[in-house]
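Structures are listed in the sections that come next.
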Structure P
Amino acid sequence: MKVIVGLGNPGIEYVHTRHNVGFEVIDRFAEKLGWVRPGEFNKQARSKFNALVLDGIINLFSQGDDKGDDKVAEKSDEKILLVKPQTYMNVSGKSVQAAMAFYQIDLKDVMVVLDDVALPCGTLRLRAAGSSGGHNGLKDIERALGSNAYPRLRIGVDAPPGHIPQRDYVLGKWTAEQSVVLKPTIDRACGAIISWADYGVEKTMSLFNK
């Protein structure tokens, strides 16, 4: 089983803000899997773990492992839990810890998707572990789990202009120019998540960290 957590803030005022790109990836991922119609994740999800969650089975087709060893191609089913914490960004760890404890999930089987002001808009950066980089959502997840050894997929949102405080910037709406880049980036992020579930973090890093 894999747990995929998109970080963001609940509430209409935060829709289509940079800090909520994790939510947007979860929405799009569910749509691409055919689990929901566009814009209907929140309607069809259920409330659990202080979050909106949706789960299902996906069919994977692995042809190798993280070490690059060849093996006979075989299909397998994998349960996926999509999670959108409703606790606000600064206490995201509450939802992640509750979901992991309920399903007895290992750290390596959790993927956290979030925004990153240190990356240019449209850039993806997958890591198997690492520091929070100052991101409040990751800080709280690390506090709740007692570890930073879980995969995270960072999505670049550009650095804030010098005259705008970072908090105001990430809670602001995408510019017209950024919105053009956003949709294909979210689609690529969904592809990275599938690759991670299918082939593992190392191979996916080599494919998507460009």
Structure Q
Amino acid sequence: MSAPLRGLFVSGTGTGVGKTFVTCALARSLVDAGLRTIALKPVETGVADIPEDAVALAAACGVPVLAYAEGFHRVAPALSPYAAGLEGAPIPPAPKALAETIRGLAKVHRAAVTLVEGAGGLLVPLDGAHTMADLAEALDVPVLLVALDALGTLSHTLTAFESAQRRGLRVLAVYLSHPPAVPPDGTAGTNARILRERLDVPVIDSVAALHGLICP
């Protein structure tokens, strides 16, 4: 039986909410604190040549070879993995196989913390039967939900949180991101307040707070 993994599965309320930025920042913070950390993107679509998200994550933790680890899924169509498969691209390995590859890398690199970034949101289809949530379940680590601190985030975040709970996934926190490309729209003052009223997990917006949750 594989040893338990100490780490975090970083998902989002959708695509383009800042998962890679947050995961990279957290990886750098953990490494700076002296924790041997690996940051992985096991499934990445829209890869013409270089898996850009995986490369950024690997650089953030100081282990560039992780971007090209064997057993991970890279395809050219910028679609969900299952949709890309319907267009003729290979489908990803099963969630349990991906989880075993991740555990193997954690062991080889003697990682104290393993950060795994999903593709899109929790229910992005991997194949005809599995979603990203199945990978999070196979890894058996807490989930970080990244959400834009912008109009529309309340329903998106509450829906994603409820979905995670119904699948037995433990959400560590909700991270409200502020990407430079998304201008403030006037909801930032109330989003965190309303989510904190409705959720029983921390709602945060800084890597320092996230680091404190992982390494209290």
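Every number here is computed from the coordinates shown, using simple stated rules; none is lab data. Computed from a predicted model, the values in this text were never measured in an experiment. Cβ atoms are built from the backbone, for glycine too; each structure is taken alone.
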(message) Out of P, Q, which has the highest value for distance in nm of label points 7 Å out along Cα→Cβ at positions 12 and 156?
(response) P
(request) Kindly point out which one of P, Q the value 1.9 was derived from, the read-out being distance in nm of label points 7 Å out along Cα→Cβ at positions 132 and 196. (result) P
(message) Using mean count of other Cβ atoms within 10 Å over residues 116-123 for the comparison, can you identify which of P, Q gives the largest number?
(response) Q
